[in-house]
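Following this line, the structures themselves.
Derivation of every value follows stated rules applied to the coordinates shown; laboratory data play no part. What you see is a predicted model, and the numbers here were worked out from it, not measured in a lab. Cβ atoms are built from the backbone, for glycine too; each structure is taken alone.
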Structure 1
Amino acid sequence: MKLSIDHNSAIPLYLQAEELLRKMINLPEYQDGKLLPNEIDMSNELGISRNTLRQATNKLVYEGLLFRKKGVGTKVTKPVDSKAHNWMSFTQEMQSKGMKVVNYELKLSWVKPEKRIATFFGIEENSKVLKMERLRGNEDGPFVFFVSYFHPRIGLTGTENFERPLYEILKNDYAIIAKLSKEEITARAADKSLATQLKLKIGDPILKRKRFVYDPGHRPIEFNVGYYRSDSIVYTVESER
């Protein structure tokens, strides 16, 4: 495959590099485990800086499509995780269980994103993004603390009525459709802040659920992390062969 991008295009170079990488990783040789060209050779062939290429590569690494090992190289991942279809928002999950959603705390702020979030969104680290922190649960009390970051492309102002379901706001007010969700689930111990919010003891187990949300064009919309009381959620995956 000949590697090239259009330097006269209005499309940013890192987005063109990202699209090129997406095409490359679907080629049979890379699906079979062949390493991608190294950064120096590839950036020279494309006529772009290594930082630009690395920004594109990092995006695919964060999405779990590429695996990079220092001193070895970068190759396509071979995922072994289960995929759950027809994902639901928190409100939909609660409604499916016949529970009423209660919002206990809401905090909105404009912040400079951490490197991992800026890489996911494909924006500069000195850009400002809307950060939303929400303590939520049911009538018995709070059991999950969410932290969300939104791509500035959406146009959220922070003055929206977030008592409404989030994805309803995005769809009806901003014509943004949340189509795809990719998740990572891990366990961790509650620190002092989370223990206080979720009414736990420091060191108690909690479930950390990281969610990457995309529109139908696979453009990132939301970077979300939820911290759940371990006694509040059962995560079920249904699979067929």
Structure 2
Amino acid sequence: MDFIEGEILTFDKPYGWTSFDVVGKVRWLLCRRLGVKKLKVGHTGTLDPLATGVVVVCTGRKTKLIDELQNHTKEYVATLQLGATTPSFDLEKPVDATYPVEHITPELVEQVIPSFQGEQWQVPPMFSAVKVDGKRAYKLARKGEEVELKPKLLVIDEIEIIRFDQATMQLTLRIVCSKGTYIRALARDIGQRLNSGAHLIALRRTRVGDRKLEEALSIEQFEKMLDSEELSVKKGD
């Protein structure tokens, strides 16, 4: 493999890591293995720290493809907790409000969920990387500042109910969507449309474009792969 000329790699991001953590670790491993001080490495789409799954990483000259790859369709498996909300719309923050759930039946869920397919206007979460006056929204949110975020048009190509447990009020969905879709915000919107509340308790990205979770490497597998590869640096690089 030629990481300076450029490679496109698929990783399974661990829980608790940021996408930048993955990029930083990959860059460090490659620089150490290649014996170079610098190497271009970047990812093609942020995945929240509390999510796991596919993160596509480009190295060397293939980093020029990042903008193109960011536009690819994403697929997720998401589990929502109905009847409660958090300020971050996921488990980063504790529950701040609870709502009635007695009226939420499997029939209501089956009626509501398909209404999210197609074009949707979505207001991003406050705890997100969206920029407001040059600053990341999540940095402002963590300072307790109120920020008004504008809705963005996105497309949900597919949304499928995998499982709904009426006893625990947990709903698991498979979602295929466009760039810029916040699954945490989708959880919020589903809760509202069910006349209740909801937040995300688990998220796994299973596909980016044609790159699937089944082919994704763990960081440990990548490190072992590097140890077994014959790598060289071209003169002049």
Structure 3
Amino acid sequence: MRLSILGSGDASGIPRADCSDPACACVRARAGNGPARANTCARIEAAEACLAIDTGCGGFDCHGLLLTHYHSDHAGRREEFSARAWGPDDGVEIGAVGTPGVDIFPKPARVRQVEPFASVRLGEAVCTALPLNHPIPVYGWAVEAGGRRLAWLTDTYGIPAASLAWLAAHPCDLLCLDTTFAPGVARAPLKGHGDVPASLAAITASGARRALLIHIGHGMQTWLDAGGNLPEGVGVAQDGQVIDV
């Protein structure tokens, strides 16, 4: 099974268009002196099957599309969705208009609803929906093929107890986990995005053999650039990275 990181950044990406702070990672990325990060999304190849996770960087030529949720940085380009797209039901009527100031978007009409902890089979791959911690319903996806297992968990602060129990019972060869924020960011739980302490605790509890941090914000990148330490077995995803799981 092969994972391609198509994007590893948060909703604003790196460089962020409105950022000109000379101390920020965005400025370094713009100058070519640091990593650029598109919206978080990935592609998985398993035997003859190809799966896309979210749509930030396309992926519509795959056999199936696994959606985590319906914020625009994860589920844009809705007119291109095929009937082979799966995701959560966010409880919002199709075509409803979001309340101003509230980050809620309806499930696109062509997306097939999956119940929590249910699985979808796409060729050799078995894809299981894992509920996450975010202000709207979000699924992580655990994908198993050829005796290997990876989990892609974006837009979450830590991992909910039931999903963590599932992961502990089904240890992953690779766990990819939202870590938008550096340590000490008080708003991380409210935003439903991981910070370093919450992510490292969840990775340890999951029993994953190795982990990659995804959905990196520019503050998190600045922390990394300043020498922020991560334990052995935990890396940071890079756009264009290809990993054999």
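For this structure, a couple of remarks:
- Among 1, 2, 3, structure where relative contact order in percent (Cα under 8 Å, 6 or more apart) as derived comes to 29: 2
- Answer label among 1, 2, 3 for the case where percent of Cα pairs over 26 Å apart, calculated from the coordinates, equals 47: 1
- Each of 1, 2, 3 could give distance in nm of label points 7 Å out along Cα→Cβ at positions 71 and 215, but the derived value 2.1 comes from 2.
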